[in-house]
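Computed from the coordinates by the stated procedures, all read-outs in this text should not be read as laboratory data. Note that this is a predicted model, so its numbers are computed, not measured. Cβ atoms are built from the backbone, for glycine too; each structure is taken alone.
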Structure 1
């Protein structure tokens, strides 16, 4: 498959790591990047979402999230915002002060604390406001040669779809690409992603690349999405939780090799140890060990490791504790084949009601109605 081109930026393997709150920090991005570079390939690995207002107003937590590993020669950040002025200023700060090579705008987040302020996946309902935000970011990034992309969902719910209009507005605004998660906000992460909608967007938007997102659990799923929808690349989120080697498989698959990594428990333990080591390197040992705890369930999903072991791993306070526990695992236990192609991470149930500002659905304009987002970034 051809490389992914975002403006002047070329991605050799058309694969993007989706920003995930509390997950895609510098340590995890490096781990995934190491996996892809082991295949002589490269992708695009996006930092956790930050708020434009938090960055502009100098929020310390927001700035703490803008940490990059030394091997990240191509820095990519996702911005959230509801105000064109803040988004434009934040984009310029990222380009001028942080040397980013790519800015992605979030119009897909389904989290109530975001949607109740008119942000994330509900913002594209306001077509005029969406266009103003996109143009502000593109204008701010243009002098630096930095491409701006956007990620969105099908719409608020099945009765309020926005993705086709969003694609048209993105192309008209000078956006370098649009990524579509084939679910509505009301679906959150439940059910099955609608790849037909992704194909429809690709057919409707011919002037810019379209990326597909949703239900890519294995490298074969990515190839199938490209075949079925015609997209120019894929965005991978929950499928890589506890499985950073998925990016090695994706690199091989897009090169033409059908590869599915089936690591033994010993190899998974080594990967978990490497992840913890990188976390500690970036955050210090105490915080790094605390961070690795959330990944234990994902790494061990399907393996026979007992409840006591999982509990103890979820309480580690030092790398020495982690080493001792990992040494007790059976290194020869094969990877549970039942987990291949199985959903990972949060799923939940559809939401009966999407939280939005009062009167949000009354018009599709939105100029002057933006509700300021939170200053503090993070999930």
Structure 2
């Protein structure tokens, strides 16, 4: 193989793939990036067997070929270069030159690099890039870290005629984003690992993402980039039954004011802050009792229904408020120990369980 390419072009493609290079490869080739040149294109591929990414770009191909080069080293070298880069390989050794810089790298046999599935296009959905990215940002933080329930460690992608949902839950809170989507004629569900979601968030932009599922895995195509991911097996719980539909108390407040107030009152504890929230009289009264002191604050708004006092994990509330964009949010309570819902005028809703107050 013998190619010439601008360092910036090479660097941009490497930045898309190098993060999924295996840090603990079961075979040496998984610690590398596959460089495949053919025609006038160069394709870079990396995988840890759970998630894989390929990025394609144009270059001057003097001789076609393949090479698997140490991934992190290749990226760290190229990101420091400027100008034209020439990459030549002979066997498993590679020579990389740029200006006065010259590097010799030892690679791995291309035949040891795993095959990337392309996806059978029996069911294909075009997902609007910006909407899909927003839905993932609003949900993925709520996945579980408990590996004993693997299905909850991923994000659910649920398709139905005219509708697309993205859902995540850890059993204590649930985040759900719904938007209308044409071109869907059947119901289908897929649970995507959080690592794949994180990489998708780096890749998504204005371009549509072509969603192509297959048996046990899925492929996303975004322009000249492809992301492959295995899927998490298992039955996702019936999340609709935990979303409250009626409330005994409601409050509408400024999202920004509530967010800033919660951040302030949480400063009096070095542990996990729990905030007591009292509803009624046109205000939300916030109180945190911590090991460093006591903090109280009021947020004005519109309240209706019963006067109630409930307690929440402050972090759970903050994470939801930070991903919302609306000026005002609504908090609905169905009881002191029943699920509460945070929602807005958009397609986002967030359900969380209250914390039992001491002595109650």
Structure 3
């Protein structure tokens, strides 16, 4: 938390004690105190955006500690929709789980920084401010008039899980403004976060999410000829027939998932039509499907960290099998069909040339 405090002081030298306390409060509890309903929250955001002052251009997306970020309303100029930003905000508030004890620990960090002279407030000033603040019951506070005058703060508090995919949200919102239906594929290295990204996007857009893992080859399909094919590890024929050929069906679609445990096709899934459809998983950009994607994402990870995640997730024996069998097959698929080159490459949710986005 100390690193965050000092970074904000450098970025916003007009910070006062109440601005510091506000930062710590938001990092612990988020911004849920502002929400009475998602609908009213959206109306408030729209009104605030209309009166937003542009004299100061802050970092668009910045960490405030506690796995929380501030996304400034200038993100709306960047292409993020009001609805998406509001949904991030309200979903974050619904899941916030801060505690008084956690907040007090952060307040002690504030006092330690004052004691060491790393913040421009005396220890006596900070202690007096916090004594009064605690006696009032630890309320949410406004930014100081000094801070508001200097920086015109206008932002929403969102979870780091949303902020990390900020650029993906921007691109999806732009696509949704241009098209009645958008189809995106999330491909990439195993253990690089494809499923996580899919779930995060689905939580904001309430859209259909399909998993390539549900289309593993059935035992009878695992012939030597099929397994020797580059990209032949999944049942791409069934995926196209049951999913891709019906994405435009307004009555929705129905498909079966493959159970690895039972080694057979299992339950049937029915989904309603949605403007956005997400397909996540290795081989989701197989050339058999054609050039059907409005957006292609490729999740990357350092190879050493990749093996570490697999080892933790699947155990040592399975990790070795990934290393010797599945990772080489995936790499051959990526290289042969130029999957990286056709995609927006993401590492921990961010592109290599992320702009106006601070990291922890």
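Quick check: -11000 is what I get for helix-only ellipticity at 222 nm (-39500 (n - 2.57) for each DSSP H run of 4 or more, over all residues; to 500), calculated from one of 1, 2, 3. Which structure matches? Of the options listed, only 1 reproduces it.
Among candidates 1, 2, 3, the computation of Rg and Dmax of the Cα atoms in Å that gave 24.9, 77 used structure 2.
If distance in nm of label points 7 Å out along Cα→Cβ at positions 8 and 288 is calculated from each of 1, 2, 3, which structure is the one that comes out at 4.4? If you can, show how the numbers build up before the last one.
Values: 1: 3.6; 2: 4.4; 3: 5.2.
Derived from 2, not from the others.
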